[in-house]
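Each structure below is given as structure tokens.
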Structure P
């Protein structure tokens, strides 16, 4: 590991890998749906196969309320809430 670079936290590693493999899985689905579309590279190794063939399909099959609860329980930036909308003001005259 390069000097001065800290190791990412587990939650960050999990979030980054989840996002990456969900995107690759979506790319695979699009390539199957549209003939002639280039598919991503095949997974190499047991870890990539687990992410793409177990995690991604299971995650996509979960209903949104359950997915949302899981995301809220995980530490990290996705727990930030949106700022409330600005107060409504009368139009300028």
Structure Q
């Protein structure tokens, strides 16, 4: 199993409508057949020194194996998401783990 965790920081001038559209774009990724499970979230109101709450959206995807992850990376739905929303990203960090 591979966990693919993506943290998105959207630009400061991103509107609420753009954020709603962005979330729907994240939800569209669920159509990709190699995704076993997914979670979309925003920072929880937890105030501890070790908790980063500066990101805008969190996406966690689970894949059966590296081959499934690789299929996801080049899938048309994933590419369409990136093409539509990349301009809103201020910063993106990805953590992949076995």
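Every read-out reported here was derived from the displayed coordinates using simple, explicitly stated rules and does not represent laboratory data. The structure displayed is predicted, hence computed values, not measured ones. Cβ atoms are built from the backbone, for glycine too; each structure is taken alone.
Summary of values
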read-out: helix-only ellipticity at 222 nm (-39500 (n - 2.57) for each DSSP H run of 4 or more, over all residues; to 500) from the coordinates reads -10000; which among P, Q; value: Q
read-out: Answer label among P, Q for the case where relative contact order in percent (Cα under 8 Å, 6 or more apart), calculated from the coordinates, equals 25; value: P
read-out: Given 15, 48, 31, 7 for P(r) over Cα pairs in 10 Å bins from 0, in percent, calculated: source structure among P, Q; value: Q
read-out: semi-axes √(5λ) of the Cα gyration tensor in Å, for residues 28-67 alone derived as 22, 17, 5 - corresponding label from P, Q; value: P
read-out: Identity of the structure behind 11.9 (criterion: mean count of other Cβ atoms within 10 Å over residues 44-51, calculated), options P, Q; value: P
